[in-house]
1. Consider the structures I, II: one of them gives 59, 34, 26 for Cα extents along the principal axes in Å, for residues 190-285 alone as calculated from the coordinates. Say which.
2. helix-only ellipticity at 222 nm (-39500 (n - 2.57) for each DSSP H run of 4 or more, over all residues; to 500) was computed and gave -11500; which structure, I, II, did it come from?
3. When you work out relative contact order in percent (Cα under 8 Å, 6 or more apart) for each of the structures I, II, which one comes out largest?
4. From which structure (I, II) was FRET efficiency 1/(1 + (r/R0)^6) of positions 102 and 254 (r between Cβ atoms, R0 = 30 Å, to 0.05) calculated, if the value obtained is 0.45?
5. Can you spot which of I, II the value 130 was calculated from, given it is volume of the Cα convex hull per residue in Å³?
6. Can you tell which of I, II yields 16, 42, 28, 12, 2 when P(r) over Cα pairs in 10 Å bins from 0, in percent, for residues 38-117 alone is derived from it?
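Every number here is computed from the coordinates shown, using simple stated rules; none is lab data. All figures in this text were calculated on a predicted structure; none of them were measured in a lab. Cβ atoms are built from the backbone, for glycine too; each structure is taken alone.
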Structure I
């Protein structure tokens, strides 16, 4: 049995499909209101903040995947990520199962240095601190040989379906609604984005590779990094028309944060939109050379078709 904790998000759903396709038909989906991806998926209702609930959720599990997303609120991230992680570690230990943790880059410093698996977790942001504490709990458990585990880390998402992320919400969602796309701060700095189906596929591969455990892995992204100016130009190229967009400066985002909670919660991430953001995934590509990474052009085409953008 392979179990996905927090299975209703885009990563969890993609992971369930990939596991079924290539690794196992015994899949358990766990969440407060889990929904089947396949007709014979096993569902288990659980609150990951409840220690005993997590233990029961992982019964008869060989590999657990932690892909849960918490409400986008700094106070919740600071308080709840360590609880979720500790409960998951304890449940994996009691059930003798492996753990694959899907992490993001919030704990990385907000600078233009190339991000690798060795980048220190030194973010000063509240969400970054919450993610750092969770990652350090797991790294300690790995070092102490409490459980077999692996960290899979990804940068900002873009992708089809219900993918959440600033690129999807500001660019593709606006285009879908017939509105002008928006970009934070600058359109001429390099971005690293991960195509969500690639993230799910890579995580399933790592989870089912025995020698991948005990490490941190950056999930694979297109190495031909682009600026948002180039990214939107490619959208226009595929649509056969010019796509006009607006760059939102600091002052507009600051004023907007006073009346928009999501924008307020995004403030700690804004520095990375003013500089090159280079996320390096060569470790994964060296270990898994046959993995086919979706290019930005291919990803954009799939999203345009999925969103029915004209």
Structure II
């Protein structure tokens, strides 16, 4: 059984590497696609728009946002996280709308002491309601090299993926009364900030400012498969209509994409081996009963 598991892990690793190389075939340009929003010079766009870095020191963190708003999309970004002792820091990469009943799809990377793994924190907000946290360890060192973090968001589901491997799926269950993000365009945001009041071991481990600045790096943004929303009009409206051409329909296949059997198996593998928190199993937190979406 052990040899079978090791063989399966090896096969999965090869598949992951092959998939990650495909994901970055067409990259955007940070000068064209993003704007730095805060940090007083701590965020930098380098290499003619091919690389973006965020830095954090004791005075301030930094952040950026996309120029476009999206209403559904298949979005990839490669990140290399803060190396070494990153305790107290949080690198957030997410989609979000505005207003009091906002929608949001979160990746947050919670730093840790040197040698301890980062915690990848995920959450989904709809109509201003979140509390849908799932957390994972990663099966590699996310500070040693760039890895691809992806969000598939279509009318049926949201899928979080790492190097092409799905780690979480949040399905549309509006038929059961669960709000789903589908009406509010969202921008892409990212920030690097100090959260040592809670981020590492519940705030027990504080940020070591003697080793600042802390830096995270970004490259190979890809939103070629996404619907840009402008003034209430979606760039996908014409090509996703019933009378659209076959080529356009094929290019927007992600609008109805679901996990095939292979990706469902990979999702189960990650959740079995690397999930460390799941709100859907936290009966102490929800003594009156688990949330509706957890019961199906």
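1. The read-out comes from structure II.
2. I
3. Once relative contact order in percent (Cα under 8 Å, 6 or more apart) is tallied for I, II, the winner is II.
4. Derived from the structure labelled I.
5. I
6. The structure behind it is I.
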